[in-house]
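Listed next: structures, encoded as structure tokens.
No lab work stands behind these numbers, since they all come straight from the coordinates. Everything numeric here is computed off the predicted structure, so don't read it as measured data. Cβ atoms are built from the backbone, for glycine too; each structure is taken alone.
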Structure I
Amino acid sequence: MIKIVTDSTADLPPQLAKELGISVVPIYVRFGEEVYRDGVDMSEDEFYQRLEKTTVHPSTIQPGPQDFLEVYRKLSPKADGIVSIHVSAKLSGTCNSALMAKDMLETKCPVEVIDSQVLTMSLGLLAIVAANMAKAGESLDKIVKEVKKTIPKIHLLCLLDTLKYLLLGGRIGKAKALLGSILNVKPLLSLKDGEVVPAGQVRTRAKGIDKLSEFAQNAKKIQDLAVVYSTTPDEAQNLAERLGSIFDQKRIKIARVGPSLGVHMGPGALVVAVREG
């Protein structure tokens, strides 16, 4: 049996991760001197309430090699192999920690670490592909090949309420190009070669949601679709219903941006992630 590991930036709904047997290694979130494990020590509601009130902007800390080593040690006695799929290496050192843990593992259980080049439910969709193949009894090599083949077919568009949190978190990257724009526009971001890139801007939130809908409608042969929100569940539900015209609504996954990405995206973030055929 092949075991699947990812990290908490995948924003996988906990129940779904449990059903599919996906182990999730938490990112750490630091508020001043206090450090919390994403999805373990602090709920999303607690996080966003604190984020909006705090005078000290939180930061994130990647899991250390020891965090991964503990998971690999726990899984390896029952596994024929482990596939560990993580947030883009250009955005975090998480992948590097996983690679170091792989080298530290004393057992003969093979571990394959994959840089997804994506984040949030784009990463989640890759982990789901791997987990479904593992459940079907596929080999380690076959799962790794399929995941790598699927990475270019994963696309994401994100609507932010503001660039403020991306700027404060120090992860603005190429999205800095949007900073000179009028303050009351809503930025749209995407990913290219593992980096956050600007994908346009809109004047109103309603127009931004229209762009998210168009983005999904323009995708080719959708195999899987996710809507992710930070603080607006009703908007996410409405968008999922709207996208029910192009993809079976019962199969659309609704997830929440957890603390590890919420630090950078902030309240009001809305994301659509698709896996094309």
Structure II
Amino acid sequence: MCGVAGDQQASLVGQGCVSVGPAKITFGTGAMIDLVTGPERPVEAVRSAAGTFPIVAWKRGDEVLWGLEGIVLSAGTNVEWLRDDMGLIDSVAASHEVAQGCETTDGVVYVPALLGLGTPHWDFGARGTLLGVTRGTGRAHVVRAVLEGVAHRGADLVDAAEADTGRRIDAVRVDGGMTANPTFVQALADAVGRPIEVSPVLEATALGAAFLAGLSTGTWAGWADIAATWAPREVVEPHAPLDRERWARAVDRAREWYPELSGIDF
């Protein structure tokens, strides 16, 4: 056994985020932002003001590096909902094609809170919410709104990480199933307002595990070698900013739908 790592820590390594600065988000059924904060142990192992929490990024010999994580409870699950329960798309991949049927959502906003809201709100009583629907709203608008809603949640993660670390994230590295969707990745860039670097490996977790094994066996001399391997499949620049103010109003309407669940904390 040459290396053992958790899912998100391995993805962090797989995307070359092995020093203070770079950040990655993995978009699977849920979504997680992770970044390295450095060797200094956090004062408290509790959730921070903006809804992120400290993690051990990795331990190698006597070296321990700490990190930060934030969570979206449902990301790709919302696209599966469109396919399996709503019947609006035939496949996950079709969400891109259908969303291309309109240039904007025409004011339709979807809050992807099927399991509640994680970072920064941590409201388990929030629920999925579709707002702004009119007689002119069609299938394409709803599908695009779902993709943009998950993109907004990705931007929430970036905002929270920056607030809790006091550092700006200049670009976001991404992997996971949703990053195969061009409409989603562009929406993410537009919501975050900075470049999105797409991993050349859809599931970077496996690559990160291989890097860790390589460190152990001497294939890689050190972290700098791993950082130097990062070469994104593509870099997507922001094009048309998404309305983050309207998004915040939509989240307010989605929150505390089940007050008894909203009162749960950890």
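For structures I, II, which has the highest computed value of distance in nm of label points 7 Å out along Cα→Cβ at positions 125 and 205?
Values: I: 2.5; II: 3.2.
Comparing I, II by distance in nm of label points 7 Å out along Cα→Cβ at positions 125 and 205, the maximum is at II.
From which structure (I, II) was FRET efficiency 1/(1 + (r/R0)^6) of positions 189 and 221 (r between Cβ atoms, R0 = 25 Å, to 0.05) calculated, if the value obtained is 0.15?
Corresponding structure: II.
Out of I, II, which structure matches 18.2 when mean count of other Cβ atoms within 10 Å over residues 69-76 is calculated?
The read-out comes from structure I.
Between I, II, which one scores greatest on FRET efficiency 1/(1 + (r/R0)^6) of positions 13 and 165 (r between Cβ atoms, R0 = 25 Å, to 0.05)?
That would be structure II.
A value of 3.1 was computed for distance in nm of label points 7 Å out along Cα→Cβ at positions 77 and 213; which of I, II is the source structure?
II
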